[in-house]
Structure 1
Amino acid sequence: MPISGMELRKLFEKEGWVFSHQTGSHMVLKKEGQHVSIPKHKELSLGLEKCLRKKLSGDGK
């Protein structure tokens, strides 16, 4: 089941990522010098979701 950008943002925030700012339809979160840009879409593509979840788990540094 596809996940929304806001749902994914909540997962990142639970892991200590902090919302920095939003540019257009993309939310930027930061943690320890790293940053990630999450589209604020209703549904993320499976490939993008997989890539962002990999970064969340620490494998995609």
Structure 2
Amino acid sequence: MRLVKVPLLMTLGLALGACSATIPDYLARPADPNARVPAVGYRSVTAGAASFRPAEPKDWREL
């Protein structure tokens, strides 16, 4: 039974691999200096993070 499973799985894998899309040009040649790539932007790691520092207890009615 094992002798049947291995070739069957290999054939299935090859058939599914043939259906895959082509690799984009910028991924196919990563060392190409003329390849167009999107601009890199800077975002701070802490942008949008809330401060969770200890605070004084408040009256429950103020919350």
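Quick notes on this one:
- Top of 1, 2 by percent of Cα pairs over 16 Å apart, largest first: 2
- Here distance in nm of label points 7 Å out along Cα→Cβ at positions 9 and 49 is compared for structures 1, 2. The highest value is that of 2.
Values quoted throughout were computed directly from the atomic coordinates according to the rules given, and no laboratory measurement underlies them. In this text the structure is predicted, and so the values were computed from the model without any measurement. Cβ atoms are built from the backbone, for glycine too; each structure is taken alone.
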